[in-house]
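The following blocks contain the structures, represented as structure tokens.
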Structure 1
Amino acid sequence: MANTQASTQASTAPVTLIGLGPMGRAMADAFLKAGYDLTVWNRTRSKADALAARGAHVAGSPAEALRAGGPVLLSLTEHAVMYSVLEGAEAALDGRTVINLGSDTPAASREAAAWAERHGARYLTGGVMSPAPGIGDPSMSTYYSGDRAAFEENKALLEVLTATDFRGEDPGLAQVYYQIQLDLFWTTMTGFLHALALARAEGVPVETITPYIIEGNDMPMFFEMTSKVVAEGRFPGDEDRLAMDTASMEHVLQATRDAGVDTALPEAVLALFRRGMDAGFGESTFARLITLMDKKA
């Protein structure tokens with residue numbers, strides 16, 4: 001209810017959105033539904049037609065969009081696109097609040113914040129933890145970092161899109177949290193696809209094996225256990241030994257070969273396990289592999 005009240009109170013406030021890919025269009029839809037005075041710009045003008053029919057103002061150029069009033073949200077694929085789109089319009093950044101909701105590295109986000117500040121703009125980085133269909137759902141969330149005052153002033157507007165989680169004033173932090181989540185997501189989903197490929201190769205329908213995968217998924221428990229061990233910096237092999245895990249991974253690889261399924265993914269995992277064995281980690285827990293990855297280890 002609080003989010004709805006906040007958006008109603010600000011329903012006539014101006015907001016500018018640059019970038020109308022699937023995510024940008026979902027954001028534009030949420031702002032229009034909440035009654036915001038929305039200005040949009042996109043390289044392909046036709047993508048704005050449906051929004052214009054619903055009352056959005058369509059800027060003729062990025063500079064015009066920047067001057068339209070209110071905070072400027074960027075829904076662009078990466079920062080290189082931001083620089084390309086805003087080239088020649090930098091003077092219009094002066095005095096504006098820029099909220100970049102595209103994906104990029106933490107380092108690129110810090111560079112972008114410094115660039116925006118040199119042109120007189122306040123800057124927020126966002127990491128949107130939602131697919132386009134989830135925009136407008138308060139159960140979804142977005143990480144933010146950068147200018148704290150800019151975040152607080154625009155929190156109600158941003159909560160029209162998703163719940164908000166401000167991580168700190170380092171403009172790279174939102175992307176640190178975002179990329180960590182994507183690291184886990186894509187490696188996990190790639191493993192899931194490989195498991196389905198193995199199932200199909202062995203004649204097990206994916207709709208048959210998937211409930212078993214879901215019901216037997218104890219990953220949150222393993223995440224907590226592994227996180228605790230890593231945080232403590234102790235890697236006993238009382239209940240889990242890398243030597244046993246390596247043998248298990250060798251069986252996975254052989255089963256994959258026998259089924260004629262692509263072996264690149266299990267080979268990569270096994271190569272890391274074997275590096276750990278070569279380093280003398282055989283009697284330690286699997287979690288000690290982080291010392292081969294982590295520069296702080």
Structure 2
Amino acid sequence: MVASFFIYIMKVCGFSFIRNAIKYDYPIREALESIAPLCDKLYLAVGQSEDDSLKYIHSLKLHNLEIIPTIWDDSLREGGQVLAIETNKAFDAIAQDYDWCIYIQGDEVIHERDYPEIQKAMSRFQNNCAVEGLLFSYKHFYGSYDYVATSSNWYKNEIRIIRNNKKIRSYKDAQGFRWDDDRKLKVKAIDASIYHYGWVKPPKAMQDKQKSFNKYWHDDQWIDQVVGQAEDFDYSKIDRLEKFTDEHPQVMKSRIAHQNWKFDYHLSMNKMSLKQRIKDWSRAKLGIELGEYKNYKLV
């Protein structure tokens with residue numbers, strides 16, 4: 001009798017979406033390159049743009065990248081739902097033989113030093129159906145690559161790896177995921193971070209992005225009143241920042257070296273409301289996060 005052996009190789013697919021990558025200065029190349037070493041294949045939904053985004057994406061020549069041209073429904077101006085729709089277009093293109101799917105947005109990057117932990121977690125929970133996703137912590141950069149926003153107004157964790165089950169859907173404005181019957185995913189928190197650079201752009205590019213991006217949540221009157229007509233974004237409207245003293249992901253080094261704007265901020269400028277001070281005290285002294293938004297269930 002001849003013994004037979006079967007070794008199952010875990011398959012991982014990455015997915016994302018983008019539109020107007022050049023116009024709004026998205027680090028989409030860095031985002032894709034940061035997850036490419038973890039993935040057998042990548043799917044990117046590229047929305048019809050006002051710039052050469054599609055041509056730029058083709059020029060990246062990532063060997064495992066498949067591009068899905070899409071058209072956004074600009075009539076959807078509530079809750080950012082168009083972002084979830086575009087996310088699902090990329091997710092739905094993934095074949096069923098993949099086990100895990102890694103989601104990255106166009107302004108997010110994974111640090112290469114976290115690869116071993118991510119791979120270990122996917123392998124460890126591959127056959128544990130009680131784990132439906134993996135939870136990452138967040139570093140929200142603001143104003144420049146030297147500062148991170150740390151108040152309770154910023155979400156601290158979110159799901160970025162999910163099972164390849166098409167009953168899982170991008171939720172609301174694509175910040176996270178839920179089952180199609182609105183159940184929260186059961187997830188494991190892992191020791192890995194998402195570096196979020198969405199608030200690090202030249203002031204004019206940031207203001208232009210705010211005017212455009214908010215159209216998926218609000219009407220024109222709200223945008224005129226809240227975002228305003230200024231040419232440059234006012235970065236001073238922030239409650240608390242901390243100096244970032246660690247290393248950025250390697251794929252970001254070139255972009256950071258060519259940073260072409262100055263962000264003047266002194267930590268003495270931090271201004272916290274009483275509510276935020278109470279939340280900070282509760283977190284530091286009691287280990288309790290008051291009012292923290294959790295679009296998931298930890299298992």
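Given -0.60, -1.08, -1.16 as the derived value for log10 I(q)/I(0) by the Debye sum over Cα atoms at q = 0.09, 0.15, 0.16 Å⁻¹, which of the supplied structures 1, 2 does it correspond to? Only one of 1, 2 returns -0.60, -1.08, -1.16 for log10 I(q)/I(0) by the Debye sum over Cα atoms at q = 0.09, 0.15, 0.16 Å⁻¹, namely 1. Which of 1, 2 yields 12 for relative contact order in percent (Cα under 8 Å, 6 or more apart), as computed? Considering all the candidates, the number was obtained from 1. A value of -15500 for helix-only ellipticity at 222 nm (-39500 (n - 2.57) for each DSSP H run of 4 or more, over all residues; to 500), calculated from one of 1, 2, originates in structure 1.
One of 1, 2 was used to calculate distance in nm of label points 7 Å out along Cα→Cβ at positions 32 and 144, giving 2.4; which?
Only structure 1 yields this read-out.
Comparing distance in nm of label points 7 Å out along Cα→Cβ at positions 72 and 96 across structures 1, 2, the highest figure comes from 2.
Since every read-out is calculated from the coordinates, none of them should be taken as a lab result. Since we're looking at a predicted model, the values are computed, not measured. Cβ atoms are built from the backbone, for glycine too; each structure is taken alone.
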